[in-house]
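The next part holds the structures, each set out as structure tokens.
Every number in this text was worked out from the coordinates using simple rules, so none of it is lab data. Note that the coordinates shown come from a computational prediction; the quantities given were computed from them, not determined experimentally. Cβ atoms are built from the backbone, for glycine too; each structure is taken alone.
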Structure I
Amino acid sequence: MLNLFKKEINVKLLAPMTGEIIELEDVPDEVFASKMIGDGLAIKPSDNEILSPCDGKIVQIFPTKHAIGIETNEGLEILIHIGIDTVVLNGNGFKSFVSQGDRVYCGDKLLEVDLDYINKNAKSTITPILITNMDKVKEFSKINGDVKKNKDVIMEIKM
């Protein structure tokens, strides 16, 4: 049955880190560049803090701390994957401030990363930020350029 009263939901994601926006197609990893996991953008970070881009719940944090999944209050699934080929670091260079199941609010500190260590020991610090359940997205827009964590809106999503 068609629901004529279904309301469109709008979600805004703030920059989880300060840095420069990189198009997903330019990420040096085919899985991200081809949008196999989801759509979004990436940030080349210029500082070591990663903040929550939204209110929600931590649904996944990898044991290696290189990636974190957040489900927004609206049901949007966000993956923040810190760096490229960083799983091989086995958690070295990463410090987590949250656990799976934690409720987080926009601007809460999720992780600290050692960018120098990642630069020396992994392929790249470029951090994809993906919507992994694109089937729930009607449309979305993203920005380009430099962004400041917890200040700039990097994506606006209509669900």
Structure II
Amino acid sequence: MDATTFHDFCATTIDGERQDLSAYRGLLVLVVNTATQCTFTPQFEGLQSLQDRFAEHGFTVLGFPSDQFHQDPGSDQDTKDACTSAYDITFPLMAKIDVNGSGAHPLWQWLREQKAGVMGGRIAWNFTKFLISPEGRVLRRWAPPVPPARIARRIETELDLH
């Protein structure tokens, strides 16, 4: 893997546009693999709350929908519609990706290498969260059950808001 930071990758937005992740240089980013029909789907509310609370301070959530665990069926448009109608999501969403296996998005291969977690690098489930520094380094990984509200203090610390 040639990439050395988060900013070296690109992704496709949920609307089908190429997005260089270098556009997020200088921002604290919470990268999350999401799904619309998962036990943890209500975490969208908490993720949007973090977005609302910290966006003006140099923070964004970045959602990467995945149907790899069979909990986000349908098209990217179906996912976008579900996220905006049920949860009023305003943070950026990317096109659906795989997070594990040989077909995993290169960003997610890199994230797993940077912070392996308890499953030896695999993404265990939807709503695994990675905090990325403004310089593009992985600061921390949280397991799916960790609610976004529990991440707020770390975000405040990284943004020097206390």
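So the values come out like this:
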quantity	calculated
Top of I, II by mean count of other Cβ atoms within 10 Å over residues 76-83, largest first	I
Relative contact order in percent (Cα under 8 Å, 6 or more apart) from the coordinates reads 34; which among I, II	I
Structure (I, II) behind the derived value -7000 of helix-only ellipticity at 222 nm (-39500 (n - 2.57) for each DSSP H run of 4 or more, over all residues; to 500)	II
Computed 22.2 for mean count of other Cβ atoms within 10 Å over residues 12-19 - originating structure among I, II	I
Structures I, II, by Cα Rg over 2.2 N^0.38 Å: label with the highest value	I
